[in-house]
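There are structures below to look over.
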Structure I
Amino acid sequence: MNVTAVNGARVIDANTTASLLSQVLWITTVGFGFTAFGAYIAPASLGVGYMFLILVNFGLIFAISAAARKSTGLGLALFYLFTTFMGVEISPILNSYLHSAGGQTVVLEAAVTTGLGMALMAVVAEFARFNYVKASRVAMFALIGLIVVGFLGAFVHIVHPGMYAWLSLIVFSALLLFDFMRLKDRGAAYGPVQMSLSIYLDALNIFIALLQIFGGGSRSRD
């Protein structure tokens with residue numbers, strides 16, 4: 001990795017950053033391919049296994065980060081296993097759209113918009129100049145708030161689903177931008193697998209939010 005010093009700071013060579021960005025985008029794209037495969041092979045009903053699958057995926061997030069520090073190959077294998085399981089996890093959401101009138105168009109529009117959004121955020125991150133570290137902390141607090149509201153919303157109506165989808169879109173779009181800026185600034189310190197995991201999770205949640213927005217916010221997990 002080529003690194004130069006500017007006013008005492010370490011600056012990653014532009015070629016290294018471009019190479020890392022290319023790796024991350026490729027890994028993330030293949031990951032979404034595995035997600036589509038997972039959704040395709042998912043059983044019609046997950047039943048009680050749904051909560052178990054959520055716990056497994058949650059554990060895999062930590063396992064990927066730990067494994068990637070020791071072996072990129074192992075981290076990558078776990079990442080693709082995770083993205084496959086995520087496809088199974090979100091299959092009830094996808095099926096609720098795919099089996100409804102006009103639902104296939106909604107899924108396609110959400111997927112295309114997510115891809116275009118990722119490209120846009122990557123470009124913005126290249127030219128943006130602000131303290132994204134502080135901004136990302138605010139976004140993380142907002143994310144925690146969304147999680148709390150989402151959990152409570154399972155028992156008590158707090159926020160309209162459409163409003164919640166818009167808030168999710170805003171928060172995860174911000175996190176996606178900050179992750180691209182982190183990749184540009186010090187992505188080599190994390191490695192391609194860990195950066196891909198962060199960007200994949202941002203993009204997946206953007207995709208789900210767009211599904212709800214384009215679909216009128218009326219669908220929910222079965």
Structure II
Amino acid sequence: MILLFGPPGSGKGTQAAYIASRLNIPSISTGDMLRAELQLGTPLGSAASAVISSGGLVSDDLVNDMLVARLLQPDCRDGFLLDGYPRTVSQAVFLDTFLSRRKMPPPIVIHLDVPEESLISRISSRRQCPTCGRIYNLLHNPPKLDELCDLDATPLVRRKDDQEDVVRERLRAFDEITRMVESYYTGGCYHKLDGDRPAKEVSADIGKILSQHAGSGIVRGEAV
């Protein structure tokens with residue numbers, strides 16, 4: 001079981017896809033769980049919808065219930081990757097209790113560490129096609145023609161939440177929330193990696209970590 005930590009813009013999506021493919025396990029984010037419950041119209045989804053509609057924040061208890069519902073699905077039997085959970089120490093304690101009751105080993109924690117100015121540069125360079133939704137990065141994944149979507153030639157736009165002042169606030173909030181969680185896991189199977197490098201270099205280091213734990217019960221096996 002893998003926990004992937006990192007602030008917005010740290011490359012978690014890329015590395016989550018790499019880990020999930022290598023280990024043949026599902027990659028699960030809090031957002032994915034919430035959207036699935038809302039789409040299915042489950043009691044958990046209805047409860048979350050009511051909270052969101054009233055302008056509130058979904059509680060730890062509700063997120064934990066969604067997590068349990070997701071982790072009991074058959075595709076999680078041989079492991080899973082969590083992206084964005086736990087966000088609080090309370091959630092981390094809940095997860096430890098869940099794993100212990102299921103006789104599962106403690107997680108491998110991979111933390112992608114990227115300096116704030118690099119994150120701001122990465123995120124503020126993102127552009128999106130308002131027609132097809134495709135996302136580009138002017139630094140690392142630019143369109144073929146300046147500021148135009150490769151698929152439909154629509155002028156690209158910068159999302160409001162990618163503006164620099166908004167990005168700085170998001171990073172501040174992330175740091176404030178997750179600092180305690182990082183301290184909670186330090187000392188176990190915790191690995192802090194320099195995420196301010198090409199994605200392939202970061203993936204290579206993650207691959208070494210996974211190989212190190214292969215066969216230990218934490219990583220049960222790797223996709224061939």
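We did not get these values from a lab; they are worked out from the coordinates using the rules stated. If you're wondering where the values come from, they're calculated on a predicted model, not measured in any experiment. Cβ atoms are built from the backbone, for glycine too; each structure is taken alone.
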_Read-out Rg/Rh (Cα atoms, Kirkwood Rh), for residues 115-194 alone, computed value 1.05, structure in I, II_ = I
*asked:* Tell me which structure, out of I, II, gives -27000 once helix-only ellipticity at 222 nm (-39500 (n - 2.57) for each DSSP H run of 4 or more, over all residues; to 500) is calculated.
replied: I
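Matching task: 1.4 is the computed value of distance in nm of label points 7 Å out along Cα→Cβ at positions 19 and 91. Pick the structure from I, II.
II
Which of I, II yields 0.45 for FRET efficiency 1/(1 + (r/R0)^6) of positions 139 and 155 (r between Cβ atoms, R0 = 25 Å, to 0.05), as computed?
Going through each structure in turn, the value belongs to I.
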